[in-house]
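**Q** Multiple structures are listed underneath, in structure tokens.
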Structure 1
Amino acid sequence: MGHRLQQLDNGVRVVTAPMLERASASVSFMFGFGSRWETEANSGLAHFIEHMVFKGGERYATARAVSEAVESVGGVLNASTDREETVFWAKVPAPKLDIAIDVLADILVKPVLDADEVAKERLVIVEEIRMYQDSPQDHVQTLFDEVMWPDHPLGRDVAGTEATVLSFDSNVCRGHLIAHYVPRSLVVSVAGAIDPDAVTSRLARRLGGWGGEGSPESPPIAATLPDGPSLRVVGRSTEQAAILLGVRAPAYLSPDRYAVDVLNCILGEGMSSRLFLELRERRALAYDVSSYTVKLRDSGALCIGLGCDPARAPAAIRAAVVELEKLAADGVGGAELAKAKEFTSGRLRVQLENTGALGAFYGQQEVLIGTILEPAKVLAGIESVSTADVSRLAATMLDPSNGGLRGAVVGPFRRPERLEKALLGT
């Protein structure tokens, strides 16, 4: 396992990772730009453009032509918009990789952006926003972001609002593409049964004539510490309360990025984690409970998600918080730490057997950080985490000076103050 990094004449970076024993190949076009750079007035624009490019390009001129080109060879094609990157990807049988490269290059370099299609897609994305708002498990995530990063681009829905989406037109989309989706912002990562030289040559032919400098990307607004109310509760007639709790956590550039992954594993990864054993197995407070991390360049979050009977929500919240507090107060034993490190390392090894995951592993490092670590280096970082690191990090994250505990709840609550007392232990 290994990678090669090259740069085309126009500034596009190409990362290749051969996996010759595989039957497939995955290609990702990754732009180092996302919703974090948007203003309140144009929030959701990167996500909107993600949708629009799939409506067609110069050669594959319609949405049907785009999808059929990849699906006709058994491949899959998709995209995602996040706060700090936008990714367009395809996975195909290895002999058909050129088709995937051609399709992605065509729709991204020469998108049609037809005015009528823009008007239709506005309505589609409005329905997408409403769909997520109608889902308590999805809506609570948006509310949690607002509490964790209040009055900040990180706290806004990546999809934007109905008002912003309805304001977009083809000229707005094209201007945004010209300004931000430029060669120097793009990393193309390819993994699978590939010849790196052939892949780079194909990309040079498809992207070599693509220019455009855009404007120098200004740094995003720094992620300041949260203030204001620590809990957001939205009353809704549901059978189950949707709950998301968390604290600020290390960024992906932090020396503690490995420690937070190990801590998260101990806390809420899998059925042998502390949260699962305490809240589900011992106390039957929830069917589904887990934790996960969010990492950004200058911020992050450790999040605990669960759903439970509304009547038991205060008890479930307090129990979840107590498990995090125990990591700070009592630490973790050597055996539990070893198990968590083995889990974290093993999970990474298993994930990287997938061509798409390996391509993303290398490509995301290049587009977000500008430096690529091989898996062995990351595994060594995980192995270096100590029991002292875990307890120190838990205490740091819980410290009020770090923003303290914060959360969001969706459910049928008339007295939300009970939930806040459970969160803060008052």
Structure 2
Amino acid sequence: MQTVHDFPEKSGSASNRTARVLADRAAGEAYVASVCFKHGPPRLTGVELEFTVHHADDPARPLDPDVLAAALGPHTPRTLRPGSPASPLPAGSPVSLEPGCQVEISALPQASLRELDAVVTADLHHLRDRLARHGFELGETGIDAHRAPRRILHTPRYAAMERRFAPIGPGGLTMMCSTAGLQICLDAGEPEHYAARWAAAHAMGPPLLALFATSRVHAGRDTGHASARWLAVHDTEAVRTRTATVAGDPAAEWAGRLMDVPLMVLPRGDRPWDAPEGLTFADWIDGRGAAALLPKPTEADLDYHLTTMFTPVRPQGYLEIRYLDAQPPDEWLAPVALVSALLARPSTVDKVRELCAPVADRWTAAARRGLADPELAAAAAALADLGCAELGVTGLAEESITEISESVQGRAYRSRSEA
């Protein structure tokens, strides 16, 4: 939700952005377009892995943040222990925590999936070993299968979010404190291809959400939904979760949208971070309403506003694909490799868009029915075939490619057979 990769292509220092005031809406839109869609040949891949954390002897027992901090040791994020050194894991992955103390590792982007696999494998092994020594284990699903949502981290941002979402319903607290996702980060692509990659990344979302759904059971109850995690996300605020428009210029559409999204939180030091009701970023720039009492926003304020968007694909100077449920710790590579292969070449991107066109907007059906939906199952199987045939471009070893192909196609075709 909050921690993102900083790919090398993302230019500009935080200190420079902090001092640069946004003069008007046009300046804000130009800034968003420039930082959210960096163009260039696709070459880097990153991944963010979120996991619920449980006591190995009793997964339903509430977490003790003191014991978790002892387990994480020097890697404990400062959101839990402000005085922590917050050291990255040995292979370089920073550690962060979600509001319910779901743990997240953000692997630094690598030039090949083989290198990314090595980094994540090393850091996951280290993390799991530290947790195991204190009686913890990582969850294997996209939502807490054993406990009801409870906020453990007491930060101004998360407190403001909880207050904001509470009148809407339980989805906000569930999203914040019970869910875990797998986020894949890929370069946006060259100018002539990035719009097609953006469109394909969205179009394949519903069938891939269905294919890798793992969040049916929540707090000991069968929800009846393939991805209760995804439904929780969409039970927050539609303005910051709905799918982006994929026609036209993605950068211009996204920039305009960001200006018209109300502020979710407003960092204000020791004061509550609740944002004035209905105040959009464009209002803030123009000094309308409650914004008349606020300092003019800066580029750093707009950077922060970007972190409050929970769309299926979020542009961060690269494409952050956010719609997949967390996978078991040893099974994260298969969806990452499949997505990477499906977006690797323009010809494959075009095939993805063609295959997925009939189901490109079926997000709710994918979350509710998963591969029990015949159209989504057919699209998922076609994507599995296409992506597995392209796995050679990922740089993975033949043995890994074979394992991934068997896993992905087995999942896709087994579900179709059962249906």
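**Q** Looking at Cα Rg over 2.2 N^0.38 Å, point out which structure of 1, 2 has the largest value. Provide the component values of the computation, followed by the final result.
**A** Details: 1: 1.03; 2: 0.95.
Answer by largest value of Cα Rg over 2.2 N^0.38 Å: 1.
**Q** While we're on this one: Match the computed value 1.22 of Cα Rg over 2.2 N^0.38 Å, for residues 126-285 alone to one of the structures 1, 2, and report its label. Spell out each step's value before the answer.
**A** On the way: 1: 1.44; 2: 1.22.
It was calculated from structure 2.
**Q** Ranked on distance in nm of label points 7 Å out along Cα→Cβ at positions 110 and 206, which label among 1, 2 comes first with the largest value?
**A** Working: 1: 1.4; 2: 3.4.
Structure 2 gives the largest value of distance in nm of label points 7 Å out along Cα→Cβ at positions 110 and 206 among 1, 2.
**Q** Just checking, which of 1, 2 has the largest value of distance in nm of label points 7 Å out along Cα→Cβ at positions 366 and 406?
**A** On the way: 1: 3.4; 2: 2.8.
Structure 1 comes out on top.
**Q** Hey, distance in nm of label points 7 Å out along Cα→Cβ at positions 174 and 382 derived from one of 1, 2 reads 3.1; which structure? Before the final figure, lay out each step's value.
**A** Values: 1: 4.8; 2: 3.1.
Of the options listed, only 2 reproduces it.
Readers should treat all values here as calculations from the given coordinates under stated rules, not as data from a laboratory. This is a predicted model, so every value here is computed, not measured. Cβ atoms are built from the backbone, for glycine too; each structure is taken alone.
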